Structure I
Amino acid sequence: MNDTKSLPDLPDRLSSNTKSPHHVEEIFEHNIGILLNGKERTNVEEYCISEGWVKIPSPKALDRRGQPLLITLKGVVEAFYS
């Protein structure tokens with residue numbers, strides 16, 4: 001009954017941060033692509049399809065822990081396996 005070819009369904013909200021409650025490890029075993037307004041984004045840290053936003057790291061600004069600040073971009077979000 002185990003079908004190794006089937007991929008897990010992509011959730012509505014997903015984060016690449018392992019400390020986030022929206023992080024699902026089994027999904028990151030596969031390559032994921034994100035489209036924002038029809039353009040593929042390669043630097044997405046977190047997304048939410050139903051609310052229509054993605055979070056990307058700021059190129060220069062850091063928080064007090066030394067992690068990049070996340071910038072929210074809004075639009076039509078599509079997630080897919082690549």
Structure II
Amino acid sequence: MNYCQQHNLVDQSAVNRERPFGIRVTLPAEDTLRKVLGDDWERLHWYPSESERDAAYEKMAGRHGYYRTTDTPTQVLKRIDR
């Protein structure tokens with residue numbers, strides 16, 4: 001079967017790998033999006049190595065091209081370990 005979006009497929013060799021390094025994403029207390037998502041909303045992203053986690057952290061912390069000039073992201077990122 002051909003897939004047009006290979007980047008969306010699960011890498012089967014990585015399925016059972018240990019992922020001890022993570023990033024916790026939360027919202028600041030004053031963020032109005034908390035009214036929609038809830039005060040306890042968070043997302044955890046796990047990585048097999050510290051270097052992969054740190055690279056993902058830097059990418060998540062930067063402004064991506066989809067933000068309007070007047071937009072300011074308010075997510076709070078924190079490096080975590082298991």
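Consider the structures I, II: one of them gives 15, 34, 35, 15, 1 for P(r) over Cα pairs in 10 Å bins from 0, in percent as calculated from the coordinates. Say which. Label of the originating structure: II.
Given a computed value of -5000 for helix-only ellipticity at 222 nm (-39500 (n - 2.57) for each DSSP H run of 4 or more, over all residues; to 500), which structure among I, II does it belong to? Traced to structure II. Computing relative contact order in percent (Cα under 8 Å, 6 or more apart) gives 29 for which of I, II? Label of the originating structure: I.
All of the numbers you see were taken from the coordinates with simple rules; none came from a lab. Predicted model only: the values in this text are computed from it and were never measured.
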